[in-house]
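Multiple structures are listed underneath, in structure tokens.
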Structure I
Amino acid sequence: MNNILKKIGFCICILLLGATSPGFAQEMESQAPPSSKLGLIEVMELAASQSLNVLSAAQDRDVAKGRIREAYANALPVINGGTELLYVSDSISRGENEQATASVSLNQPLFRAGSIAAGIRAAKLYEDYSERSIDSARLEAVRAACIRYYDVLLARADLQAVSETLDLSKYNLDVVNGRKAQGTATNLDVIRAREQMSNNQADLLSAENALAIARMRLFTVLRLPPGSPIAIEGELCFIKEPELEGAPLDIAMEHRPDLKVLKTQVAMQDENIIATRSDRFLSVDAVGKYSFIKPESPLYDDWTEEYYGGVVFTLPIFEGRRVSGRMIQEKAVRNQYQYAVDQKNDDIRLEVNEALDNLKAAAQVVKARETSVLQAKEALRLAQSGYEHGVNEQLDVLNAQVTFAESRLNYSRAVYNHNIYRIDLKRATGVLLKEINRTNENN
């Protein structure tokens, strides 16, 4: 009976430990099934949380915690304990004897010319660096996921356009067959209509395959199963971008996380220079030691105590210019980081200006393509009506169908490009992630 109760208690403990462990909770959270439908915001949220680059960058948080703990430890005392067992040979007076020692020593830094404080500041700056690195990784992951999302919408719009074009070619074939039955169309007209329909059927198969590949690429970016039945919500449509609250370049300089990463590196390197320079100056330590010793002489069996304490002043007099060499290295690294900041400023200016110009031009292209679709649709209607009434030739209808299909595909591509340039502008100004935060606040 006791054995049974012990086994039951052991099983309950195992279950409780497994259910309450942080690793178990995190694993269950990471394996939570995604929503059955994905819109743009859901895609952005998944990319920001599930991207491997983001998860890798998030490990810097633990690195930052370790650095802060290590930096503070440099200001704390170091206490060591030890034992010694010595065999002492003195054949003239006492022969072979043993000496045992147990001791505890303490070393407390009192003054390091600013190196300890600089190390703590550098560790805290690394904490900021890790958060900025995570934001930078999230920004790039969200942009990549948005592009894949719009790839799906474009492929779906192309599939719809090709499907409707196939319906038009089927309708045209029915008209040609009807006219042939009346003796007003030839076999050549029928062959042309069938060839047009066959080409459209091939285009439909290609469009279906393109949509499947686009979905698979999106799911790969989001780390979802490629064959997942999750529905992708949304339609490819023209969205006028609202005006930014301020000058785009100023917004970018304030919000771009990759620029903040580089600036933080410069600040950390400044602290490293201070810490390196401090090795030239005086350092002060409080030291102490307590020892419990068994003398080597057989005449004394009792243990004796020894202890001392004091302050140690250390002033470097000559160190072979090692500190000078390290200072040259640290300053050179600092200059490299500053050049990287300057280069990033130039890159951001270029990216923002390019995004603004591309977005403006894309909006104009969308309007032009929309007009082209309306004109091609009207031309197709007139060609079909004229052919049915014996005014136009069949080639007029076929050419009008091709023109209408191409105009629709061109319009979809123009709308797609406009949406991508919208994403690029938000990425260039660093406000892309704010859409996720704004949606979460509204919910």
Structure II
Amino acid sequence: MFKLISHIIFCILFFYSCRNIEEKNVISLKDDFNSIIDDNTLIAITQNNSTDYFIYKGEPMGFQYELLKIFSEKLKLKLEVNVENDINKMFSSLNNSECDIIALNLTNTKERKKLINFTVPIIQTRQVLVQRKPDKWQQLSNKAIDKQIIRNVLDLANKTIYVQGGAVYISRLRTLSDEIGDTIYIKEIEDIDTEEIISMVSNGEIDYTVCDENVGLINQTYHQNIDIKTPISFNQNIGWGVRKNSEQLLDTLNKWLVDFKKTKKYKELYNKYFRHVKGVGYSNTNYHSKKTGKVSEYDDLIKIQSKIINWDWKLLASLIYQESKFIPDLKSWTGAFGIMQLIPSTAERYGIDTCSTLEENLEAGTKYIKWIEEQLEDIEDDNQRIKFTLASYNVGLGHVLDARRLAEKNGKNPNQWDDNVDYFLLHKSNPKFYRDSVVKHGYCRGEEPYNYVTSIIERFEHYKNVIKEK
């Protein structure tokens, strides 16, 4: 009898302990998604390459980037993009909660599903062999080319294929080696992405690599001597990756992807990067960061001027993009002109006019920034002072000083931009604020400088992600 009672008690305790664990798991699942909402930030990790994420004419672009941007905007979240070209490190970052989503050409495999959850497929593609066409291939027929390169995977026996470390191509090549009953030598290259390895094939440093067909098609536009017509796999699903405990995020992503893929906007986005000649040609121009390592053709001049104000040159470049998109002869309806878009009164102060050179316009704009910073030297935090300076460059120092006075009067920190002074500048079109006795410069449409600062700082982060110093 005692044993029976003990057994019943044990079962009851076990039942409730299981229920407890289940409830805790449910809470943690909710918290994982809720923390994204609470922080108002979606953190994604991707690769800097010619399709996923890059800078083109000063603006962040890329298939993965634009998808992320549309999704984050739908949820009204700020998007933070991190770059990592090592796939294994991406998985570690995700599972260590350093990011929320892996967004790239991520092949859905059984092994990877043990580590992360995949979204519904975003696209389908297959793996292809990348090899060099024979010498003088332009003079050869397709049939003649086929005879001199690998068209049958059986001919991969005893060949050496170089692939990105941690890439899904490794497991496929091992399987293929078993299937053909012979050895395929696989060499993993760490800290280098697939596109760079494709360049190595094109340049003759190595003979073979493997990539996804859609990536190969893009790269073939600027490495015309490579061949990607030999498939080594069937079509495979490509999706985004999230943590195992991110079920609510996964569910939200899947519902959005299923709906979004039916839209005209998705078709336009896919065609932009993978179908249209102009789209695939992005990477084949002097404006593509992956090809040139530059933001603009004026980077060297910007670097010189940035030293005068002790700014990261990429921050100054981001301001210039916001002002003129690097168009040196741009004129606005307000009379602002040149690459720095100086208004006539400011330009006159620094001795330039519409006939001045690009270098003179850039130098004058930088001197104006330096002057603004000198008026704000009581703000000790460099990062905060930069935001005040950007706002002043856009809307004028007077309105920013008004917003500081309003912040102080209302118990906020006049030396802190974020969630303090920015609020009062944003709302300076409200009579309650612009008619306040501490205000000296009246009405201001504060949304413009508020968005101006946000855009420049966000673009600066993209430039830092993509443009690596040598």
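Computed from the coordinates by the stated procedures, all read-outs in this text should not be read as laboratory data. It should be emphasised that the depicted structure is a prediction, and the values quoted were computed from it without experimental measurement. Cβ atoms are built from the backbone, for glycine too; each structure is taken alone.
Looking at structures I, II, which one was FRET efficiency 1/(1 + (r/R0)^6) of positions 167 and 399 (r between Cβ atoms, R0 = 30 Å, to 0.05) calculated from, given that it came out as 0.05?
On the way: I: 0.95; II: 0.05.
Label of the originating structure: II.
To test your reading of the models, identify which of I, II gives 6.8 for distance in nm of label points 7 Å out along Cα→Cβ at positions 319 and 367 when calculated.
Details: I: 6.8; II: 1.5.
This value belongs to structure I.
A value of 25.9 was computed for Kirkwood radius over Cα pairs in Å; which of I, II is the source structure? Walk me through the numbers before you get to the answer.
Working: I: 29.9; II: 25.9.
Structure of origin is II.
With distance in nm of label points 7 Å out along Cα→Cβ at positions 207 and 223 computed per structure, which member of I, II shows the largest figure?
Numbers: I: 3.5; II: 1.6.
For this comparison of distance in nm of label points 7 Å out along Cα→Cβ at positions 207 and 223, the top structure is I.
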**Message:** If relative contact order in percent (Cα under 8 Å, 6 or more apart) computes to 15, which of I, II did it come from?
**Reply:** II
**Prompt:** helix-only ellipticity at 222 nm (-39500 (n - 2.57) for each DSSP H run of 4 or more, over all residues; to 500) was computed and gave -15000; which structure, I, II, did it come from?
**Reply:** II
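For the read-out mean count of other Cβ atoms within 10 Å over residues 47-54, a value of 18.4 was computed from one structure; give its label from I, II. Provide the component values of the computation, followed by the final result.
Values: I: 18.4; II: 24.8.
Traced to structure I.
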